[in-house]
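Below are structures written as structure tokens.
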Structure P
Amino acid sequence: MKAGAVATVKSGPISISVYYLKSKGTYEAKWTEDRREKRIQNKDVETLKRRLRKQAKRLSGNVPAAETLTADELRLVQVIREKGITMSDLESVQTYESVTVQEAASRLLESKKDTSTDNQRTLRTQLAQFGRKFGKRKIASVTTTEIDAWLRKVADNPRTRRNKRASIVTLWRWARDKGLLPQDMQTAAERTDFPSVQKQKRSQVIETWTAGELEKMLKAVPHPYVPWIALSAFAGIRTLELFPNEKDPANRKRVLEWEDIILTGKEPRIIVPAAVSKTAEKRTVPVSEPLAGWLKETKNRTGPVCNCVVPWKGVKSRGGKSVIDLITDALQAKWKRNALRHSYGTYRVLETDHVGKVALEMGNSERVVKNHYHDAGRRKAESKKWFSLGPDTVSRKLEVAA
């Protein structure tokens, strides 16, 4: 007992002394909690000691004072009491590491370094967008309602919303499997609405170019970009398989090289390596005579096929206009995104009458090719005209080949 103290209340390592304040005619006890001094007084020493025993017991068990609890914490205590949950019930509850959404996303991306570059890019982009809203939140605290509301806000298009949802579900499932969320239960992301794209499919229109429009492109495009137009239009090669990713140089993947294109022998063909393919699966595409003619116009056929800036970047030597601008000026029409590849798929299905064959060439599933490119309203004559556009039928201005 400290000097001057009239009583001491103890609980474990906690000891609180009681003093008599003669000037006030009352008893007082004080202690330090959370770096703040707290004190209580009472004229009856026994009453004060009973109150102090509760405080000492609480402090020895490191239990926060009721007045320090937030409204959510008090509500949680109330729910626990209402449901009759005991200490043994709480001890059986599985614990997990508490991390933020940003920390979890960073760990997920680190674990995906061996997957395809395109998969990494999609996850990184979509989780970064989600992280701008929820990045600092604990991942376990983000609710299904909040994720649903965010998805509806950032994506009006059901397919886009489904794609963004897939990345978030991937993060939540990974976090659960790694012990960052409760085990053996559906995650908040998995419980979000799964957008239906059936209505969108019915109204979906796959944009294509006509043979006449392709001819104008081939006349207007600068020579270094002829392989891009030709490979997209006559072989369905994706733009991202031809041009490096300038936005993320650290994660730049390999692109199609001239060494991947065989123009000699009885079966000229393009071998798209798995390292180049968007789907990370190797595929082979036949080279038609018109395509071979366009590719042979390039004399120095080594290294990347498209060893130039991406088409939509400005070109100072052409008055600040991009290649896309030059093409749309010639067409007097807007650019149709991915329409060269879509045109190849559409006209190739007409030419071969074989969805499966075209699916292998394009690196898509048969279902995608059938849904997107099998157009019963098209005529074979359109396909024949498209695939007849070789350098011998298209008049270009004389240019020096690279």
Structure Q
Amino acid sequence: MSNCRVILKNGKEEAVLRFHPWVFSGAIAKVEGNPKEGDVVKVFTSKGDFCAVGHYQIGSIAVRIFSFKDEEPTAKFWNSKLSEAYKMRRAIGIAGRSDNNTYRLIHGEGDGIPGCVIDIYGKTAVMQAHSVGIHNIKDLLAKELIKVMDGQIENVYYKSETTLPYKADTDKEDGYLIGSANEADFIAIENGLKFKADWIKGQKTGFFVDQRDNRSLLERYAKDKDVLNMFCYTGGFSFYAMRGGAKSVTSVDSSAKAIELTKENVELNFPGDTRHRAEATDAFKFLDDMKDGEYDLIILDPPAFAKHRDVLKRALNGYKKLNAKAFEKIKKGGILFTFSCSQAVNKEQFRLAVFSAAAMTGRNVRILHQLTQPSDHPVNIYHPEGEYLKGLVLYVE
């Protein structure tokens, strides 16, 4: 392990002593030992007391902490972290279900492995690194993951070319670390519904597993509704709505490839069903062109409008504009599912943007549900920033 030390400024150790897993660059007095990005470093107070161990990185977040004990991150250490995460998924009934072979196994700070995401698709685990520290130990993590899962997975695919820091001086090539899989023929199962997950070329790890519980909730509201699924990606909300008895479902995404995947996924579950149509077009243009009252259930699940705080104001205006358009167009007595997956936007800011949109249109709106990510995306109680997904279900009079 590296002998490099990060010394905090006087008084800046409080957050770390409260087990917050990030050390910001502004809290550092000095760095001893000239660590490279991704190296393991130890964090000390200004008085020389040990605080934590983590991965060093260049940027605002200078250290991502993975242990508050003075210990070496050996293979056994990472095996224990992976084992605890898998144990939790089994305990909450996510792992090991015949009707659901898709879930998140590692959710970064929420599972004590900052910078790491691992999603399970049947026999394949898809790993993403959001830090060079995780990138450096990807092969070790893959080997230990195979041991921990004990036959439940056979392949580990690494998909981090777009998630690693863009200035990182490292090889960013994606590919299989262990095994291989014919992903073109792979059919995942979520709550009994089927879908194709493209972890090679698709967004994120191939599917947005974080909306599983919210899709199930939508299914309960879909009966006899004309449903509009904006930013549909691979159509998750669409085929849940169809199973819920929707009268019609329209899926919209700007990506023609996403629309093709949506059509394939709908056909997997409801072959020949004429209730569904899909359009590859701009979301705002579609909303502008549609008739008032055409839909009585609308889903707004856009990509992150703000990936960092520098564009927060613009992002909040984007959410306000988008929701205002939906409020204008939705049928009287309609239901709106609206989301933000931007970590830089907190719950209060998102709610204010949506409330402002309602006020702009003069519609009377009531909250039915306040939504977040599912239990396989846990939030470390000492790291509230991990609660990135915000959602509201609204009744529009």
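Each reported figure results from applying straightforward, stated rules to the coordinates on display, with no laboratory input. Just so it is clear, the structure is predicted and the values come from calculations on it, not from any experiment. Cβ atoms are built from the backbone, for glycine too; each structure is taken alone.
Taking distance in nm of label points 7 Å out along Cα→Cβ at positions 22 and 54 for each of P, Q, which is largest?
Structure P comes out on top.
Given 5.0 as the derived value for distance in nm of label points 7 Å out along Cα→Cβ at positions 110 and 286, which of the supplied structures P, Q does it correspond to?
P
A value of 2.2 was computed for distance in nm of label points 7 Å out along Cα→Cβ at positions 206 and 222; which of P, Q is the source structure?
The structure behind it is Q.
4.6 is what came out when distance in nm of label points 7 Å out along Cα→Cβ at positions 134 and 326 was calculated for one structure; which of P, Q is it?
P
Match the computed value -13000 of helix-only ellipticity at 222 nm (-39500 (n - 2.57) for each DSSP H run of 4 or more, over all residues; to 500) to one of the structures P, Q, and report its label.
P
Tell me which structure, out of P, Q, gives 34.5, 114 once Rg and Dmax of the Cα atoms in Å is calculated.
The structure behind it is P.
Compare percent of Cα pairs over 25 Å apart, for residues 142-301 alone across structures P, Q and report the one with the greatest value.
Biggest value here belongs to P.
Tell me which structure, out of P, Q, gives 16.8 once mean count of other Cβ atoms within 10 Å over residues 6-13 is calculated.
Answer for the origin of the read-out: Q.
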